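What follows is a set of structures to go through.
What follows is calculated from the coordinates using simple rules that are stated; it is not laboratory data. Since the structure is predicted, the reported quantities are computational estimates derived from the model, not experimental observations. Cβ atoms are built from the backbone, for glycine too; each structure is taken alone.
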Structure P
Amino acid sequence: MKTLYLLRHAKSSWDNPGLKDEERPLNERGFRAATVMGLYFAQCGFRPDVILCSTARRALETLDQVRPRLAGKPALTIDKAIYRADSAALLALVRDLPETAGSALIVGHNPALEEFALSLAGSGAKELRAGMAEKYPTGALAVLSLPKQPWAEVSWKAAELRNFTSPKDLV
């Protein structure tokens, strides 16, 4: 069984309207939420072998709050493609994951992350799927289990949604 963790970046700041979108940092609420999610990763024992993160500052700052709380030393790839990716591009990234990885964390953006999670989740608790379909808020995490097959063969509706949690659920 493979595990895919899909973490949307935490709340970003709009204080400086002159910044390019990719350069927007987290705001105070975002830093708190990312820290809470990092603690949640640790409490649940979530252990990605590989991390793929967007190049956007808010995604990198979210990962900076989560990463120190992860067990092990996951391989990290910071990929500009995640910043503008759609759900099909995210699927292509997952299909390129190394077979030595049993789990992967993607830190990215909406709407792509939400569409990707919804398209992958063919099963799982109805209330989790409904909550995710209703809203995938900043800082939210979806945890999906995939059948024992190569990453290259991951397909739509093949995953089970095991968990969907937002920072608000934890405070």
Structure Q
Amino acid sequence: MVKYHKDIVKEASHFYAKAKFEGHLEQVTKELQAILDGIQNTSTFRQMMHLEHVSYDKKLSVLESAFGHLSKETQEYLATFPSEDGSMNIVEALEAFLDIYNANKLEIVSAIPLTEDQIDRIATAFQNKTHKEFDSWVNTVDPSVIGGVQLKTKEYLLDGTIANKLKQFKEKISQTGLKR
């Protein structure tokens, strides 16, 4: 996790817990990710938020016009970051929240889409194995895994795919010196 100012992390953690408790975590996360994706490669936005000669009111006006379509919860979260001293830590606030979300997300990679029941059973088993509770899980389809599943979190990678088993088998065969 990238180091952020402790106040940003505190606000992001509080908002994360609130969104999770109120059942808005997925919606809020999608909104924040969309904002970050939209401004990530826009150096003009980042510069403007940190330039001292751009007035605080001008910065607020830009933020209000850019974020007006967002949910009330997301708008309230982002409204806590512009401060009267003119500093704008919007990008850092977005990144801090998304880091927290990603640290608590389980990705289940499979060759075909899994049913909700299969996803829930796999997630429950993995949570029991790791003694960690994940707030959300997502099924990503990747035909190159051939079969089986790969479980990914920010801290773990458990690869039970056929593609991985074939790769390991190939490595063992190549170490024996046998020729094709």
Structure R
Amino acid sequence: MPEFIPVVEKEDIHRQITRVAAAISADYEGRELILIGVLKGAFIFLADLARCLTLEKIKIDFLQASSYGADTVSSENIALKKDVDLDIRGKDVLLVEDIVDTGLTLTRLIAHLKGFGPRSVRVCAMIDKRERRKVAVAVDYACSTVADGFLVGYGLDYAENFRNLPEIYHMKL
């Protein structure tokens, strides 16, 4: 059984999301914003973030990419499993990620979305983890910056397990 070491507690998660949502709401005031969550990890974060936004016009869509499989390190082979359904041409898009780690998946997703001709594409991540960053990528809004460790909980998984944990933990195998 793995050991779970707390990294971000429930109260801190809520406080950080409230802070980031206020900044996003201010930046997009009076504009329509399309939130695009990266499945599966970002679904919990996206739901909480959307409820904290004070914008009048928000649309939500999802895409799905995979690079980890059942391992604790990225395979660097990024597969797009589900694309967006909404027309994002000329729209402001906020790509919502659970974690930015190597930056490889995020870089590919940003390029993919820009191919649809949106007005803007910015990034919001629950966790900005720079330990294994391989490419420079801008994270416009981050709730937490974490130095290292393999993280699970609050949507983050290991082999599809532990997403349901209410806090974020460093998992030691």
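A few comments on the model shown:
- When relative contact order in percent (Cα under 8 Å, 6 or more apart) is computed across structures P, Q, R, the figure 31 traces back to P.
- When distance in nm of label points 7 Å out along Cα→Cβ at positions 32 and 112 is computed for each of P, Q, R, the largest belongs to: Q
- helix-only ellipticity at 222 nm (-39500 (n - 2.57) for each DSSP H run of 4 or more, over all residues; to 500) derived as -7000 - corresponding label from P, Q, R: R
- Read-out Rg and Dmax of the Cα atoms in Å, for residues 56-127 alone, computed value 13.2, 34, structure in P, Q, R: P
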